[in-house]
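Asks: I've put the structures underneath this note.
Each value in this text was obtained by applying a stated rule to the coordinates, not by laboratory testing. As the structure is a computational prediction, the values presented were derived from the model and not from experiment. Cβ atoms are built from the backbone, for glycine too; each structure is taken alone.
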Structure 1
Amino acid sequence: MTSRWTQAATILQPTIEVCGRRLLPFCLRHRIALQAIGSPILSTEKEFGASDVIQAVRILSTIELEEVRRPMSWRDGYHLRRMRMSKRLLKTEAYKLMIYFRDQSLWPRFWEKEGKSSSDDKGFPWELSVVACLVRNGHTTEEAWTMPESAAIWLHMAHARAAGSDIQIVSDVEWEAMEKHKLMQSKK
């Protein structure tokens, strides 16, 4: 089994096409652009429709924000109409997006410290912390925003650890053991 780090460090251009567009590796710029439009695509709890898929695909297929601001193309309109007429097609395209996100989700897995919650950041965006760390350590701003997100997170964690942070990453072997333990506990 290839480790999550190895997979993140060697992410290739995805070969997946959604609504006729080839998607790029998921990066922090994509995340922020999707958050900026309130896209439900990043949430597992929200339902989304054909227009949400089209908006996400337009963002995920480019790193140029100007491209996303342009009016919808005839091709986007064509796919939008087709998905609105066919729930099956909408499900197919949405499933492709889910596969894309699953394949791009190669973050390190962290040991969680008791008593520390994610709200301890006092409202400072974690994405900005990652970009700032990468820039401070020699990456260009453009590289920091557009490199695959999982690679950016791994680099950020390595820089933080080199600076003295006590970051505990769960190895793949430890993760599998914890998952097996949880499964056994749930069967009791």
Structure 2
Amino acid sequence: MAQNAFEERLNRLAQSHGVRAEAQIEQAAANRGRTPEWVRNLRYPGSVVGACALGILSVALSRYCMFHINGVPDPNGDPDMTMIVDGALAFAIAFVLRMAFLMTDKVHLISKTVGIWIALTTMHNLVHDFPDLWSAAFSPEWVEITTDMTEPRTLYIRGFSFELSGMLSSSADEPAKPEIKINRF
């Protein structure tokens, strides 16, 4: 008797489970049909590009935070320490953004790291190109000191500027030799 009751109960559960499983399959198929296939195919590559953009944004946010904490950058400060602090704060911000946007894949981490590196070494070029925009976001003094400390169209690494325009416009016959400037007052 107990065995029969148990088997009947299992059969009832299997029937109700089958109905729910079919409903879930139909719902998933309906959801897939709403978005075109090309959009579904672009989601992952788009998220990798978005992760790089989040890395760039995190450097801008870290410099904005450092501006409000410390004021204008110190032209006589240690460029290595400045880059380390900017990078560490940018990684912390990127970690928070990682959780907010659910980008926890290793490829997303690498892409954010690339974005952080790009922004750390080239953000000053945007300050040279758009000083009014950066003056509104930071301050005119910050823009003035940043443009005085760096050269336009360069990579700025550890206090050294590596000119990009000479490397990009050189002919194929002669090897490119970047001009290196030490940016000190």
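Asks: When relative contact order in percent (Cα under 8 Å, 6 or more apart) is computed for each of 1, 2, which one produces 20?
Replies: 2
Asks: For distance in nm of label points 7 Å out along Cα→Cβ at positions 6 and 46, the calculated result is 5.2, so let me know which of 1, 2 that is.
Replies: 2
Asks: Kindly point out which one of 1, 2 the value -25000 was derived from, the read-out being helix-only ellipticity at 222 nm (-39500 (n - 2.57) for each DSSP H run of 4 or more, over all residues; to 500).
Replies: 2
Asks: Follow-up. Supply the structure label, taken from 1, 2, corresponding to P(r) over Cα pairs in 10 Å bins from 0, in percent with the calculated value 8, 29, 33, 22, 7, 1.
Replies: Structure 1 accounts for this read-out.
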